[in-house]
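Trainee: Dropping the structures in below, format is structure tokens.
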Structure 1
Amino acid sequence: MTLSESIILEIFKDVKLSPKEVELVESKFRKLELDKGDVLLDEGSRVDYQYFVYSGCLRTYFLDKTGKEHTLQFAIKDWWISDYTAFFTSSHAIMNIECIQDATIYKVSRGDMESAFTEVHQLETFFRKKMEGAFASFQKRILESLSLPAKDRYRSFITTYPNIEQSVKNYHIASYLGITTESLSRIRKEIALS
């Protein structure tokens, strides 16, 4: 891969990096190809990496004591995904991550990212801003889940994830919204008729 084709230039498109910095950061990432149905992370596993989604779609979900799935996040192109509770606390995964559409991702360990922060200071600012945005998004999602009717939560979902419905199963979307698949069908019909 030539410098101009480096995935690092795409991942960090908002950061000005010298050719030497691109090379250094690129050495810290590893490419993975996933097939639909592959499991990237199982609950109870050690969490050493965070992942940048270059293409495809993944989802993070939690299984409650009754075995019911609760989808926390979908990750599409240009998004980051991991079990961040475990990643940042060096504990074991409390969530699962599965590939729901063939995907190309790039993984980086926490140690390699810390090293990159030291060597390329603007990356720390980049990740701080990403984490601030993610934290704000999660807070917004929690507030919507607590206060909005299901139809409004669905509208917010399709705004956040445009064009994802074709590649995601209905029960994944329903799980994300905290409703049944029957309720999801009803909401879609109501919206289509309005």
Structure 2
Amino acid sequence: MNDYVQEVIRKLDETIISNKSSKSQKYNEDYKTILDYFSNKKEICAKTFFIGNGGSAAIASHMTADFMKNGGMNTVSLYDNAVMTCMGNDYGYDQVFAKPLSFLAKKGDLLVAISSSGRSQNIINAIEVMHENDGEVITFTGFDSDNPIRGMGDINVYVPSDKYGMVESIHNLILQQIVDEIMERDGVSL
């Protein structure tokens, strides 16, 4: 196995999951917490929003489709070109997710906020709006362990790496594992 793949495996094993009611756990020790969270949102038909910038936006867009089609969940995309450019033009780029969420998010809905650096202001603003609307948040971050987004979620997934590709690959892998397990458990008609 090459060095890069070994590092991905090592960083996945070192990934930390934390929430407001329990101490931090390693990914392999507490993965079920994340799966249960998504399963609950599916059960109550809550809306699920995925957001990110750059590579994280690609993950967010991909997961919006996969959780809808394969997971049978009520996902909503915030990546329509006209909506994004309207929000950016009228309210500023730091509001491209927060403003639509202020209209769409309701109590019990879920925001999955993906930010490798954990410092993106537009993601921070969206998380704050989600909390104001009594929604819930799962964050996926990396880089510095004290990044501000890392502690803003109801569940926080942190990859201890400062490499974009490594962090993004692990975020994508975890989310793909969740939707695949939901699909296997619940079945889906493709």
Structure 3
Amino acid sequence: MVPLLAQTATLYTLTVDLSDMDRGVYETLDLRVARHPSETTAYMVMRVLAYCLEYEEGIALTEGVSSGDEPAVVVRDLTGRLTTWIEVGMPDAARLHRGMKLTGRVAVYTHRDIHQLLAQLEGTKIHRADEVRIRAFDRHAVEALADALERRVSMAVMAGDGEVHVSIGPRSFALPWSEHRVPSR
């Protein structure tokens, strides 16, 4: 019998030229992102997009799906206190409730079925649920971007007017999003 070896994370090195015109954020980001073996590349792309679109001092990517109780992305103040809790995918109400109680600011970035996510959250107990911002991206556009992503890549992320454009070399991807709120109880 051949012993099973533990799979290790795949490391991506990304240089991102970020232009977020809506927020006036213009930065060059050098990111090293570990993709856990059970994490899809599309999920990792959503973590990177969430990081870029929420970028501010103190932001950090966590270990993704293997981060346990932490969300996909966090923002901490200078004392180390969590100030923003950013989930990716299909988080359950308990995670959003916990994040809002801890930080007072929660965002969700998803490329999954937004109707399924909203139905899953409807009628649940989430602290200040009306303040949870949910951005839903087209799954096919995110998967196309994920398919084009290499382990070392330079990319430009331009955000404005409810749309994100990502360029990798000569390839360009339009990623429109829709904004949602947790349905009221």
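The numbers here are math on the coordinates, done by the rules we state, and not lab data. All values derive from a computational prediction rather than experimental measurement. Cβ atoms are built from the backbone, for glycine too; each structure is taken alone.
Trainee: Can you tell which of 1, 2, 3 yields 120 when volume of the Cα convex hull per residue in Å³ is derived from it?
Mentor: 2
Trainee: When distance in nm of label points 7 Å out along Cα→Cβ at positions 14 and 86 is compared over structures 1, 2, 3, which one is greatest?
Mentor: 2
Trainee: Let me ask something additional. Assuming 1.6 is distance in nm of label points 7 Å out along Cα→Cβ at positions 62 and 174 as calculated from a single structure, say which of 1, 2, 3 it is.
Mentor: 2
Trainee: One of 1, 2, 3 was used to calculate distance in nm of label points 7 Å out along Cα→Cβ at positions 78 and 118, giving 2.0; which? If you can, show how the numbers build up before the last one.
Mentor: Working: 1: 3.2; 2: 2.0; 3: 4.1.
Source structure for this number: 2.
Trainee: -7000 is what came out when helix-only ellipticity at 222 nm (-39500 (n - 2.57) for each DSSP H run of 4 or more, over all residues; to 500) was calculated for one structure; which of 1, 2, 3 is it?
Mentor: Details: 1: -13500; 2: -16500; 3: -7000.
The read-out comes from structure 3.
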